[in-house]
1. To which of I, II does the computed value 84, 16, 8 (Cα extents along the principal axes in Å, for residues 88-151 alone) belong?
2. Among the shown structures I, II, from which was the value -7000 of helix-only ellipticity at 222 nm (-39500 (n - 2.57) for each DSSP H run of 4 or more, over all residues; to 500) calculated?
3. Quick check on the output: 61, 36, 35 is Cα extents along the principal axes in Å, derived from one of I, II. Which one produced it?
4. By the measure mean count of other Cβ atoms within 10 Å over residues 32-39, tell me the structure among I, II with the highest figure.
5. Of the structures labelled I, II, which one yields 28 when relative contact order in percent (Cα under 8 Å, 6 or more apart) is computed from its coordinates?
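The numbers here are math on the coordinates, done by the rules we state, and not lab data. Since we're looking at a predicted model, the values are computed, not measured. Cβ atoms are built from the backbone, for glycine too; each structure is taken alone.
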Structure I
Amino acid sequence: MASSTTRLMSFAEFERLPDSPLRARYELRHGEVFQVPPPKHRHLLAQYRLQALLKAAARDAGEVGTELPYRPLPDFEYWYADVGFVTRDRWERISPNGNLQGAPELVIEVLSPSNTVSEMLDRRNVCLENSAREFWLVNIDHRSVEVSTPDGRSITFKSGQAIALFFAPGASLAVDAIFD
């Protein structure tokens, strides 16, 4: 019986993979390649609402994007944030032929059926240990947003509440605005 050895894929190897003819999107997670399924419409609506609301609040403080690619760790990672905020200074330092190094300052993940609890916990921890000031987990079904910070705190905001935006002093985002 033959045995096979599995080894981790580096980012350099990942970059050399051919483009997918089906326009599939891939992430590199801890040296393993994962195909990311396309989002459903309600997932996209939440992303677009968040992007618009955060962009309006951020003004010139930084950039807000959906499906924002980043490398939370130097070699075996290449991820996409459903929505992310990056300060103006960091944004302007990204090489035109490179990627954002470290996590965005704000990483927002909108829960999907394909997400596992383990994956989201790992993503949260890696992001908060590598540049993220906040990690938001948006639950469309429960109309809630769990906000986690590097000090280990997590607060769940629900309908009728608002989340203070660290990058826009005095500004907040109403939870209901994400889902309406």
Structure II
Amino acid sequence: MEHEIEVEHPHTNPTNRRIGILIAVMAAALAFSEMAARNADTDVVRDTVEASDTWAFYQAKTIRAAMLRADERALQVQSMGRTDNATEVATTLHDWEAEAKHEDSDPKEQDGRKELMAKAQGIEKHRDERAAAKESYEYASGALELGILLASSAIVTGFTALAFIGGGFGVIGVVAGLLGMFAPHILGG
């Protein structure tokens, strides 16, 4: 005699199934916003170091140009009225002035003060954009976490309105994440 064992499958509430899908979607969006926030944070640190290094190089060029110009003035004063080595003095003064101009701007090598200033300012701008994006991603994560919490509470309590409120927070989180990508300064200052 065969005995059939009947396994009872509990019927899943379709509402709870939909809420579960909503939670899964918000959790996926949360994972992306958390990853984006970490990447933005790493970019901020890297850009801060790079900008600092570029400004240090700029300062070194400034000091070198100032020293060359000071030496040039000192040599001019020392050689006033002397004609014994006028050609050598003129050549040295010309070389020092050319080197000081080279320190101020070097379009070919892109390492003059003018070019370094533009580079450092560009790095700082990128850093500020990434910092604003990080802040937007953090807002997104917070909204998504709250949305997941409320939607989960809807399953436990049976109060479906919490799922709708949680879904609303999920939408806010997704919008904040997209703003972090495409318009970081709207939320991130």
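1. On the way: I: 38, 26, 20; II: 84, 16, 8.
Matching structure: II.
2. Details: I: -7000; II: -30000.
Considering all the candidates, the number was obtained from I.
3. Details: I: 61, 36, 35; II: 126, 42, 20.
Source structure: I.
4. On the way: I: 12.9; II: 17.2.
Structure II gives the largest value of mean count of other Cβ atoms within 10 Å over residues 32-39 among I, II.
5. Working: I: 16; II: 28.
Derived from the structure labelled II.
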